[in-house]
Structure I
Amino acid sequence: MNFEYTDKVKSLQEKLNAFFETYILPVEEEVAAFTFNPENRWKQWPGMEGLKEKAKAAGLWNLFLPNSYGELSPGLSNLEYAPLAEIMGRVLWSSEVFNCSAPDTGNMEVLAKYGSPEQQEEWLKPLLNGAIRSAFLMTEPQVASSDATNIETRIVSDGDDYIISGRKWWSSGGMNPHCKVAIVMGKTDPTAHRHQQQSMVLVPMNTPGLKVIRPLSVFGFYDSPEGHAEIELDHVRVPKSNLILGEGRGFEIAQGRLGPGRIHHCMRLIGMAQRSLELMSQRASERIAFGKAFKEYSSIRQEIAQSQCEVEQARLLTLSAADKMDKEGNKKAKELIAMIKIIAPKMALKVIDRAIQIHGGKGVGPDTPLAHFFVAARILRLADGPDEVHLHQLGKSVINNYSK
């Protein structure tokens, strides 16, 4: 493994860091104040589109897409994208500026890999251009959706159409005012093999019968304007041409989608943890208690040293997983992807928690990103598969490897 970045990636890192210093960090407090104002909920910060245009002009657009898609993507590998996603993780809303935010990234990868030419023309191109946003509807309130075979939403054939009925929740992106299409996972054949019952279909958000029931908050955060929606699908009718790849291929698509999505989350988590480490180091240098600077206390130094070790360990494991994905494919890298999905959120939570503790009252308030970081890291122990599922599958795989 060679983790030395190419000149191309070094150049992109420099450009991205410069963009942050010039355009992102100076407005961070302004964006936070706007999104936390209840009057602005589900509204986009007015400066977002201007920043997107600047990112496009700088060549910092669609950095996540592994394979080049015309002039709309630089075609970076997962290993090349990792340090760039880490930089974006330093400010939670920044990924949208570069058209690299979930769930759009996963949806674009699905359409690029599995979509028909017509689906790519209608939905992928506008998503790649940042003209629209999208949602992903998989999780359901009535079943344990960590086992995707439990999903109950029905996709029933009716002539040239499908009729979709069910209820989804934690539908990321569903509250965004620019969300125009959702990828919905449901069952087309409940009698088939358990991994061939599911299908995925494109559903425009304005389709009759699709109703947003409510937004869901996460520890009080609404993550406006994307949000997480509970959505009812009441006999929603779409043409069969909206089916992705084919009937019974939904589980296959989900596995293809979630591999890159999981590691992207880990890359951003490392960015959150790294910034938290920097903030706690600065705080330790600035504050004095009981006649000494925080940084002079051995316990504080140990917390910071431990955090540095843990961030670097997670970073290297993420790079290792990304490297294997690039060289051998997502399936061969599944153990490493599982490892980092288990490790990264827990690591980030520990580092962020230490940073909050060292900041004292300031750490739990709105004047640093730490509280929101903590919430984002905590939910990622559930999103894209809870820890227990990854531990179960990884343990099974390890036992099989060593007992042959």
Structure II
Amino acid sequence: MDAELAARVAEAKAAALTVLRHNARGPFHGLPRTAGWGYPEPYTRDIMLSALGFLASGDEELIDALRRTLLALATIQTPLGHIPSLASDRHDVGASDTTPLFLLALALYRRVIGPPDYLEDAARIARQWMSYQSPGDDMMVGQLPTSDWRDEQWVLGFGLFVNTVVYAYLRLYDDDHNAARLLALMRHFVVKPGSPQQHVHAGLVVPHKPYYALWAYKIYNSERFDLLGNSLAVLFGIAPSNRAKQLIHWVEDECDALRERGDLAVALPPNLFPYIQPSDPDWLERYEEFNRPGEYHNGGIWPFITGLYVAAVVAAGYPLLAQRKLAALTDLMRLSRDPELEWGFNEWIRAQDGTARGNDWQTWSAALYLYAASCVEREEALFFTDLLASPLHHLDEEAA
């Protein structure tokens, strides 16, 4: 990293720490705020994903915020093991991603901070809960629409994002047997309507493309590109190294095409593309108000996801490209809805014009910036190098 970029990144990291320390205690039992002003609540998925940045920072106040959130979630965990969507409300349940994200964040906390059996009872029953979330009783986890982080977009059946997190926590808890089972299922080719092999388990590999499908279930699927799920597939070692490299090249080429068409105004990829258009069969009437093309979950630029994409670029073995993407992300962090803010760390950016449309001082935007910067500076996929180097990573995809 050259001196000019290093100075810009250092300034942004200091600003991110300011945001995160401001958000470390909120009005709900002193638990972290999801955003500086707009979201005072401690949303589980936001804080659990932010664990990557909290731990990468080494900041004692942030690590303590993570510890307090993990403990609060363990305290209000349902008797069956499910983790609520808010760390302050035991009744806010039904999410498909909160329990696996809790298990992932807890595993990382144990590895970095310890002790290795921290909240063991909570981990045990959370894993038991997850073992019952597979419709096929075979490790592939199912979900209902709008039950993961995308509260305004339908992902149903076997979603990529949730299953990548399940794979990662299985590996981190040394459950390689079930991780291998899940990996084999994810690597099946998606079965097309009319295929004579409709008995084959619906997988997430997209034929003739280097990326994984957004979701699949039986003969149905969505082949739209999910940046979050695919970035995690690279970062966690689900994608073999050759596929990971092809995936990164494909993303960059597709984003060049989006910019040429005027559908993308920044140097970072949208969370979903191609955007869902009103004429498309997967368009829902509610999208007109909340999820228009290039906005929110339908192709908005989410800094927390682009931070994970930067980490995935590092994991794929492209340090110079990762530096360029980190530079673009650093510029993006300045965007805000409040003109008085020097650093916005905004929630999401409209793809077509690069304007900030979400809440400023979003916790996971700042935290995942810190994680991305740490990965670029160290030239490693922080916390996941052993997953990338493991034998499971080198399973033959077609044989699986």
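Key figures for this structure:
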{"item": "Parent structure of the calculated result 1.00, given that FRET efficiency 1/(1 + (r/R0)^6) of positions 302 and 366 (r between Cβ atoms, R0 = 30 Å, to 0.05) is the read-out and I, II the choices", "result": "II"}
{"item": "Among I, II, structure where FRET efficiency 1/(1 + (r/R0)^6) of positions 182 and 358 (r between Cβ atoms, R0 = 35 Å, to 0.05) as derived comes to 0.25", "result": "I"}
{"item": "Label whose coordinates, when volume of the Cα convex hull per residue in Å³, for residues 38-173 alone is calculated, return 107 (choices I, II)", "result": "II"}
{"item": "Structure with the greatest value (metric Cα Rg over 2.2 N^0.38 Å, set I, II)", "result": "I"}
{"item": "Origin of the derived value 0.75 (FRET efficiency 1/(1 + (r/R0)^6) of positions 46 and 214 (r between Cβ atoms, R0 = 25 Å, to 0.05); candidates I, II)", "result": "II"}
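Since every read-out is calculated from the coordinates, none of them should be taken as a lab result. The structure presented is a predicted model; accordingly, all values stated were derived computationally and were not measured. Cβ atoms are built from the backbone, for glycine too; each structure is taken alone.
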